[in-house]
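Right after this note come the structures.
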Structure I
Amino acid sequence: MKTNKHNIFMAMLLGSALAFSSCSKLLEEDPHSFVDAGGFFKSESQCIAALNSCYIDLNNLYLADLMIALEGATDLAFLNSSNLDAKLEISPANPGAGDNIWTACYRGVMYCNAALSGIDNATIPEDKKPPLKAEAVALRALYYYILTSTFGDVPYYTQDINSLAVLETVSKMGRMSAADTRTALIRELQEYVPHLPQTRTSEVKDNRISASMAYMLIGKLALWNKDYATCATAMEEIRKIYGQLLQYPLTDTWFRNKNTPESIFEVQYTWSATGLKKTTTVAAFFTPTKASGTSTYDGVNIPELGNAANPFNSITPSEYFMSLYDLADPRKEIILAYSYNGAWFKRPMANNGTGKPWMGPKFWCPGMTNIADGNNQKVFRYADALLMLAEAANETGNTDLAMQCINEVKGRAGEDFKLTAYPGKTAFLEELKKERARELMGEYGRKWDLVRWGDYYRVLTETIAEEYAVIKENVRPYHEYYPVPDKEVVRSGGALTNPAYQ
């Protein structure tokens, strides 16, 4: 079992070398020198190779299925398709995106645990270990953040699965408190975050994990636990690094603009006609319909998108989401496409100009070939951190700070959008929820926000359920979390259960 696990681990490491330019040196080394467990982790480059494997499953997670689940079936948008997640036809037997999320996250956790164990035992100077471990700790926290946000209570383990005995123990774990898991992750992140680069992620070589990413995870986990003081402290650390939001242009938010200064974490994708291809299909769900063989998209010529794209049926904004934007808000034309370069699309002009807009150029991928999208996927940005700090400050009664932070985000869109006076705790939170929608739609978080606010079922019934019969018919309160896939329940010998889906 041990040899097999390490052989699989090595295959992942060698695959990861192709994805990270920092591994060019690794490719020059003899791979046989670290195939067996006893000969591994003898150099810092081998530890880095192990860390590279911990990133791989992010490319198996931040894909169209996760985007549909978190953004395309919420109060903001709907995908009218046969997709199980879009129609909320998920169940333990047919878990939709939940199957891949579970598998990819726990595979990521396994590799993080193995890397941490290997670094601990590596024959390198002790002072080299904390920064390496900190990177694995942050990545493991990200996988558990996704798991707890998606499923609620999940098994939590940090052991390296290096024997049948450990495997047997881990496989029989049942659901564990998500709140307790988050608390443990926060403490570990707080311990290791000083060892990460205290700089913007765009300034870290190869856009690897920075301290800002770890602080972001602390804040996200703390908000779920309603530990607002811990969230605020972490977001203040990010403010020290990133400064004023106004210095970062709104074009930083476009997915095609990779690793921009405002970015805190992006999942890396790339496409080249003759080189490396690591793609997703997200843009295919956000691009207007296209005339075959042309660069004409719903009646508008968009040369930069090219004539080779083959977009799917598009995610469509809800009436509620459309109502959130002021006509003068520059984010509106970035996220909602009524027109482009002065030319109006056909669909918004239908029915006397009352038709729905397309999703906007924030999500489009220039030069997309068929459905291959090489945009990076935006996960965390500085504007998100400021809105998290505004929320935490509002909850703890620091109204001046709350106003300052929300107005920093609003002010980048335009001075006229700023709040002129604090409206009260409840009204402020409601405005913050709207501002998160305006600023962050499509950045893998809307459903999780709705769930942690306790709003999910109510707002879906009040928004997209009123527009789409399939949502009105299918939506249930228990859809706030995904079920554990039946096959995982069986593998656990019944230790895992799905009581909400009974």
Structure II
Amino acid sequence: MKFLEITIKDGFFKKTVLFSDGINMIYSQNNSAGKTTFIRCILYALGYPIPSTKGLKFENMEFELILTNNEKMYKLQRRNMDMTVEVENEQLDYLLPTDFYEIMEKLTSCNNADIIDNMLGACYMDQEKGWTLLNRGKVIGNIAFNIEELARGLAGKKCDDQLRELEAVKKQLKKYEYMYSVARYQTEINQEANNIVYDSSDEIIDKKIEILRLQKMPLEEELKQVKDILRKNKLLVDYINDLKLIVQSDSGEQIPVTYKNLLGFTDNMNFLSARRKLLSGDVEHINREINRLIEKKEKEIGLVKVQTIIEKFDSNISKIKIDQIATQNVIDNLKKKKKQLQDEIKNFTKMDNPVVPELHEYINKYAKELGIDETYISPNKDYIFTNDLKSLTGTILHKIVFSFKLAYIKMIKEKAGIILPIILDSPSGREVKKETVNEMLEILQRDFSEHQIIIASIYNFDICIQKTINFKNRLFEDEDFVSNMQ
């Protein structure tokens, strides 16, 4: 893959830069001329979620990138999350980040996600993190690199089930760690309050009001039923009176029917009337108590300092029921499970994987050429998966990281057939001499002549540069933006 041309638009400003197939030097005499921004523009135009630099918002800009790969020419146009790819008179529209893998597959003819995910980390050295990123970590923004993924991808090995299980364990672990943090915070605030968990005054009043309302509900329901029965009984009495019914006794006496001679009717009505009075009194008493509490709450709100947000938060946290010991036990078990799965995946990655010794061979070769002895590069092939970077500092770390990156680029070319561009942002660190950088660049010039190389620096190096892109000022501040072929 080689970049031919990029056009960057920001409002009324527009810059177009052409690239050479060989070594391109992005040069300026100072560190704030926009070299890093320019490189990030290239990667953003390629579809990566690259963070903007100070003063620019990539999501508001337009990018057009023309590149070649496998003898095909591609024109990429990107504005925010919308991306168009033109190739061989065909125009394809994509939406990022959803279609990122589809775009990369179109550009590289590679459909292996493990390789695609790690291509940028292999070929790009960011000025902030890139020169210390050995085999895993963040490349730029949230874009990660992982040597295990790359080794599996290059060897065509898959362990999707273990990876899915590991991801699920990580999510669970994160949740329980949050829970444990809450439990510890809860312990702290309870200790500060002498281990007494209490409600605020208005919370206590609200709870009392709620209890009273719950007590009132069945009373009101019974009162409603009693009143309904009394009403229906009254209607029955009126109905009987209107009928003027007469009954005859065994002795032949005729007796008019009234509510007075209905057996038990008067006693029943008296009982219902008394019950209605009692229920009405109970309901009225509860209503008075509720109103009293509401007035008390309103008065306290007016007189008492309102709780701060943190006080309310502490009060709520103190009431959460969390078993700190049980939570810690779950965390310990999840960490063991996580370690077990990681070991399984790592062992699977290494087992019968021809990529591992080949990577180690390339790393060892370039490290030795740069003067790194076996004290730092272990003959054990597992060294490429090391987590121990404590002993590596300054120039030694610089050289070893560079050796690792060259090995990645070589293997991606050999196993996946992808010739990646090599992008180096500020290869001269504070502890790295110019002579050391020249040694590294000579290796690039000798062994990676098929690759396009882009270097951003404030220094000139002793290599054959095909093109210098000279920044005299910031990217969009000066029209004296110069691009010279050499």
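Tell me which structure, out of I, II, gives -14500 once helix-only ellipticity at 222 nm (-39500 (n - 2.57) for each DSSP H run of 4 or more, over all residues; to 500) is calculated. Walk me through the numbers on the way to the answer.
Values: I: -14500; II: -17500.
The correct label is I.
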State the single structure among I, II that was used to calculate relative contact order in percent (Cα under 8 Å, 6 or more apart), giving 26. II
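Taking FRET efficiency 1/(1 + (r/R0)^6) of positions 327 and 423 (r between Cβ atoms, R0 = 35 Å, to 0.05) for each of I, II, which is largest?
Details: I: 0.95; II: 0.15.
If we compare FRET efficiency 1/(1 + (r/R0)^6) of positions 327 and 423 (r between Cβ atoms, R0 = 35 Å, to 0.05) over I, II, the biggest value is for I.
For structures I, II, which has the highest computed value of FRET efficiency 1/(1 + (r/R0)^6) of positions 47 and 295 (r between Cβ atoms, R0 = 41 Å, to 0.05)? The partial results should precede the final answer.
Numbers: I: 0.30; II: 0.05.
When FRET efficiency 1/(1 + (r/R0)^6) of positions 47 and 295 (r between Cβ atoms, R0 = 41 Å, to 0.05) is calculated for I, II, structure I comes out on top.
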Ranked by FRET efficiency 1/(1 + (r/R0)^6) of positions 175 and 343 (r between Cβ atoms, R0 = 41 Å, to 0.05), the structure on top of I, II with the greatest value is II
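So if we calculate percent of Cα pairs over 27 Å apart, for residues 239-366 alone for every structure here (I, II), which label has the highest result?
Working: I: 26; II: 72.
Max of percent of Cα pairs over 27 Å apart, for residues 239-366 alone: II.
So if we calculate distance in nm of label points 7 Å out along Cα→Cβ at positions 287 and 383 for every structure here (I, II), which label has the highest result? List each step's numbers first, then the result.
On the way: I: 2.4; II: 8.9.
Top value of distance in nm of label points 7 Å out along Cα→Cβ at positions 287 and 383, among I, II, belongs to structure II.
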For Cα Rg over 2.2 N^0.38 Å, which of I, II scores largest? II
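Read the figures in this text as sums done on the coordinates, not as results from a lab. Note that this is a predicted model, so its numbers are computed, not measured. Cβ atoms are built from the backbone, for glycine too; each structure is taken alone.
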